[in-house]
Structure I
Amino acid sequence: MKEIILILFIQLIYVPIFTLRTIFLVKNMTYLASVLGFMEALIYVSGLSLVFRGDNGPVAMIVYAVGFGVGMFIGGAIENKLAIGYNNIVVNLDQKNTEMINHLRNDGYGVTVYEGEGRDSKRYRLDILTRRSREENLMNLIEEFEPKAFIISYEARRFKGGFIVNSMKKMNY
């Protein structure tokens, strides 16, 4: 029974580390990813050796798989809390909402406004680059001012210059 609990515990540590290592690698944070990779390998070999050398057979394998699934959930939750990176939010509006634009700018969001031609009328497009940790707040503000806005969120992999870079320099990021 101790081995079964230990297998589950190891999986609940191993899989979130595996998940975070993969995300850090994708986000080009290779130093941190390699440190986590080292830890991941040690934990993985320990857990797998318990599964194969124990007397619990299929039960150990099932617990190993359950731990993997639960560990993925935990790793995803941790990543969502860390909210590493930036997203570009594109907002399409029927009318230019100057009050909302000013409110967003006063809250520290960089907002670029474009005027375009839709099928039936003028349309206004807002481009807003924000930290992932602030995305939910931004979406709530937009919803508050423009409940019918069409919104798309993209992950911003690289950027240079502009409002956000200047604000990061001021805040020493």
Structure II
Amino acid sequence: MGDAPENAFNGGSGEELMEKVVFINRSSKVVKGGRRFNFSALVVVGDKKGRVGVALGKAAEVADAIRRGGELARNKMVAVSLKDVTIPHQVYSTYGGAKILLRPASPGTGIIAGKTVRAVLESAGIKDILTKSLGSKNAANVVKATLNGLLSLRTREAIYKSRGLEIKKVEKPKAPEAIAS
């Protein structure tokens, strides 16, 4: 149906969490007296420091669905590998029919993304990134594809550590000295 405003939420353990409603869906069931409506809310929660969670809350009322989605998302938070305020490398991810391309960007670029992908990236704390959503526009699948892409990111340090290698320290090149003539 649409999206609701983002809420800053204090998760009780002293960490400031950002909660964003990505999509609200209304489904109906025809019964003897008319129609019964149920609502589902796709909620993204993050601490803007590399932790993000996604969940789908369902209830008979919109407010309850959003609250339930927020609670589930807080319980499902996962850590994401970041390189300053961007991602360490390009990644292509799919979930169902949704395909997402995430590319690192230079400082000052901002988040170039649609609203569904943007919600996940802002919650994770990414500030500079280029994205392209290909395939399905289903909000639930796009969010899950984005999260899968972020979870598949690995920093250079993590890759070297898994292979049992040490990162070599490279000295900065010295400036050429002026030739006296």
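A short reminder: the numbers here are calculations on the coordinates, not readings from a lab. Here the structure is a predicted model, which is why all the values come from computation and not from measurement. Cβ atoms are built from the backbone, for glycine too; each structure is taken alone.
Here is how the numbers come out for the structure above:
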quantity: Computed 2.2 for distance in nm of label points 7 Å out along Cα→Cβ at positions 32 and 64 - originating structure among I, II; calculated: II
quantity: Computed 3.0 for distance in nm of label points 7 Å out along Cα→Cβ at positions 112 and 160 - originating structure among I, II; calculated: II
quantity: Label whose coordinates, when distance in nm of label points 7 Å out along Cα→Cβ at positions 80 and 104 is calculated, return 2.4 (choices I, II); calculated: I
quantity: helix-only ellipticity at 222 nm (-39500 (n - 2.57) for each DSSP H run of 4 or more, over all residues; to 500) derived as -7500 - corresponding label from I, II; calculated: II
quantity: Test item: P(r) over Cα pairs in 10 Å bins from 0, in percent calculated as 9, 31, 29, 15, 8, 4, 2, 1, 0, 0, 0, pick one of I, II; calculated: II
quantity: Value 23, calculated as relative contact order in percent (Cα under 8 Å, 6 or more apart), assigned to which of I, II; calculated: I
